[in-house]
1. So if we calculate Cα Rg over 2.2 N^0.38 Å, for residues 71-262 alone for every structure here (P, Q, R), which label has the highest result?
2. Using distance in nm of label points 7 Å out along Cα→Cβ at positions 199 and 231, single out the structure from P, Q, R with the greatest value.
3. Hey, helix-only ellipticity at 222 nm (-39500 (n - 2.57) for each DSSP H run of 4 or more, over all residues; to 500) derived from one of P, Q, R reads -10000; which structure?
4. Could you tell me which structure in P, Q, R was used to calculate P(r) over Cα pairs in 10 Å bins from 0, in percent, for residues 239-302 alone as 22, 50, 26, 3?
5. If you work out relative contact order in percent (Cα under 8 Å, 6 or more apart) for P, Q, R, which one comes out largest?
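What follows draws every value from the coordinates through simple rules; no lab data is involved. Note that the structure is predicted; figures quoted are calculated from it, not measured. Cβ atoms are built from the backbone, for glycine too; each structure is taken alone.
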Structure P
């Protein structure tokens, strides 16, 4: 990266605005070009400054963060990273993502303390990634996603499970895939989506409401059944174990402890390959980093199949790139074709 990314910070707390500016200024590639105290103020500052990225709190007096995001995306789409405590209201964060926000960082505390500095590295990484996000397409996707009508079809049942890994842009991208899988989809689906603790259950419910399939947050010992989509709970890895009678069940664990993410795409994919062998279809979608590359190697080593989302439709072409450039992708598919590509291969 050789350009300076100009950022506007929106928060009703003067202390948080000060600390946010301090954290972002740690990177030579980031410059805080303006600040705002609420959503209404933010509209004026963003129009005047025309930043590359906006960071935005959600809980503010007057025009709150969600309403600001809606107004700004309708007026002039700009990459927005939500930075909010909001643990008591995961729905508010999910609504902000639906409205067009690119990503979010969870504040460690609602108090004016130095604990805010704990999020510095995560904040810098996500602001940098957001600066490259095609927000016009993200906004269009967030308001047009809908359940697709699917005709009855005969499945060849070449696979026994579909495993999906996704991160930045994932909440929006999954809504363009899961609701488009037919209600008679004959195999289970398991998803690792990088989210903080407290959000995955609410997200699974939202995805369930939009889908013909049953979408739930995975629980310990859950039977892995066709037509059910399991979302790995934040904070624990999702793996599979086969009983003596042949039934596959979920297993949730904090180990391994040394993974950058918990849950980890690599851990899920490796487990799927060990339990299902060649009958695994892996899908790696938009996201920062390389989680999913090692897991895809496990799937390929067991003669399974791996699809990656194409660069053209990724919010962040990190995870799919790592798999593609390692020679582990059987096909690179644009987001709007991913559901069809999954069904065709099943």
Structure Q
């Protein structure tokens, strides 16, 4: 068995993909011990030709060509093809530190980790460091998934749901049937990582620099995709799938309580997606009622989601007003 399968979904990233792949090849483990699976998601640029050229240079690159199905299905197809003991997802416009894979794999094996959070650095467009998240304090400790989920978030309001820069034990992923939910085109990582961390029992933080996250205009996270009807439908689908997972899986009360927050998150996102007009907001609310998404269970939610979830439970229109005018609505309800 290979030690590692690295999965790169590719769509319109031709200017970046070679830099990414070369960073994955400049490593301290033999090429025969890992594979780099590049999934060409029907990209209209020359990603395919770039990878085919690199295949002549590196023996461990696998190329999958598919019709455009979106990043979730691209990654799922990469998982299906993977043969390594561990899985690592990389976005092809990012890159990793050279000679870092040996340490990452050794640490995961030493702690028998199902999930390993690796060092993650946010870079500005000019390459300067905006923020580094290394979790050095947590290094050397083993956490259950629920605890690790919140440790990974730190103290800020940001909600860094991400599948990249995290090492997963492939057996753990496959045994539990964990894969991306199709047709969730925006913030799709949040739905899957919630299920993963709900079930994981052994999680670690590597504590060293590893992943360099770039900023580029036109990427999915910087586009208008969030406000699209397609994204709104995806948020509803994600909330429904997590509710189904919560109800049907044989899991503890702690795990059920943990899932309340991501369910609340996607419920709120489905409405925030429609803030451009009250008419669109009302239409989305009616659709959610039809689908069975009504009040959120707020136990286990942090303050941020508890507050907005409470407004939603009282009335979705109170949430609408709050999102439009800000905190004054909270002082009206709770002076």
Structure R
């Protein structure tokens, strides 16, 4: 597996300024979000020996609505706002997968998928009521889709085919469960597009903020650009005991020592140790190798920090935007939310 590497000039462009600003769909609750692009590099392979690359959109969809909840508008699995600014099912169902995010207060960045919408309330898949209070601001975004990320007409340039076995395979993970997709292209047919393994059209299939993407490439290496909105603030990403495949959900890469993965508390961050075997393990995939990192913490030592498996200090290793990583969580029954910091200077 090989994570994509974004050229420095593009990372700087995203971290320092926006390329443009777009207005949200709600005129009454208008907001602007910076727009940028990232470059995704995909390893080359062959039909007999596909190569895999762990990627992630890193950029997000535009804010569809943002505003304050009512004073009593935070209840289990539901947010209610003042007035009736929405229509039934506006942020769910046939209108695509959306998520609501807490956008103010101590838990800014916590989010959950929208499962139902009324004129003034959204129901969420998860109960966020312990993380917000009435009057907190919420923001609603539509998830990035397959067509957004790779292009409705496969502008990314992945290998297309009239069946999955002949095309590059795109796997979107829900936890450790992958859903495969491919771009269907048949000169004798007009139904080109993104399809799942069962032959169901999937252009609008969602890639959620917590969902990594794996590409199985059966042709030469390629590079493509993805344009989206830059998420300004933090984002909560759940980490469970065991193996986690985690997308990097910020528009600019972040150094390990600034990533907030280690917090000094194993209920809110990774478990440290005085050797790799005792600590949570972070795996970063390179073009021809896998690098392991862990947080070294020994009460008898002053050299605490992030180290690789060879004992080399690695605090400044960058988790690149446009990629996904693997975290092996070794603390039984102790899940936590990685609060990914937003990019600086935006």
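1. R
2. Comparing P, Q, R, the top value of distance in nm of label points 7 Å out along Cα→Cβ at positions 199 and 231 belongs to R.
3. P
4. That value comes from structure P.
5. Comparing P, Q, R, the top value of relative contact order in percent (Cα under 8 Å, 6 or more apart) belongs to R.
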